[in-house]
1. For relative contact order in percent (Cα under 8 Å, 6 or more apart), which structure out of 1, 2 has the highest calculated value?
2. One of 1, 2 was used to compute Cα Rg over 2.2 N^0.38 Å, and the answer was 1.33. Which one was it?
3. Could you figure out which one of 1, 2 the value 1.9 for distance in nm of label points 7 Å out along Cα→Cβ at positions 79 and 95 was computed from?
4. Please state which of the structures 1, 2 yields -2000 when helix-only ellipticity at 222 nm (-39500 (n - 2.57) for each DSSP H run of 4 or more, over all residues; to 500) is computed from it.
5. Comparing distance in nm of label points 7 Å out along Cα→Cβ at positions 23 and 55 across 1, 2, which is largest?
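Each reported figure results from applying straightforward, stated rules to the coordinates on display, with no laboratory input. Being a predicted model, the structure only gives us computed values, none of them experimental. Cβ atoms are built from the backbone, for glycine too; each structure is taken alone.
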Structure 1
Amino acid sequence: MQGKKVIVLSNLKPRNMRGVKSCGMLMAASDAKHENVELLFPPEEAAPGERIWFGTEDEKDNQPAAATPNQIQKKKIWELVQPHLKTDVSCIAMLGEHVMRTSVGSVACQSLQNANIS
């Protein structure tokens, strides 16, 4: 993974994972049996740390403020959103009918079509 751009859900409450404090989760697509897993990746031109959003390019400036780690945990935002995250037939990451995108294009995985994202 070194030198690769990835998608990270970054506003989570810190948790210890194997003795290391983690505040984020790598986003990946997987088949129904979780036998095949591929990391989601942004377009090559995307800036590191850029916030992603779901929808059209025109909706970028109308996004709500990012949820805080406390809001995510208390309102169970991840549990509500995750079942609706999938890739489409072109391996593009989607939230329902809304494309996951950066300012320079959509987020995708390498080859898993109609896969779950978590």
Structure 2
Amino acid sequence: MNHSRWKTLRERKLAEGFTEPADVTEARHEIRLSMALAQAVYERRSALGLTQSELADRAGLTQAKISRIEGSDTVPTLPLLAKLAKAMDASLNIALDDDNTQVTFTAHHSDVA
């Protein structure tokens, strides 16, 4: 069977007219937001060639906190996000739309090691 023809259980149910409960839809949205932030932090940290410990030192946080952010296990506060952006010498950009969330860090300077 061609993999492109496979559908998830959720897709099949939605096609049959099933609607998710509002709390499930909200939880799915929150998870997507957390994952978008996690990916952006990981990508910026990797671009800088930093370990989680090195980023934590720069931001005045613990390595465990960085790990929880990159693992989507926590939702950071605005002050913590500001610390992260400063530690990564970047601006944090978040675009929130219904189904499209974009989180990026824009470097203030070129990333020269």
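1. Once relative contact order in percent (Cα under 8 Å, 6 or more apart) is worked out for each structure, 1 has the highest.
2. 2
3. So the calculation was done on 1.
4. The read-out was computed on structure 1.
5. Structure 2 gives the largest value of distance in nm of label points 7 Å out along Cα→Cβ at positions 23 and 55 among 1, 2.
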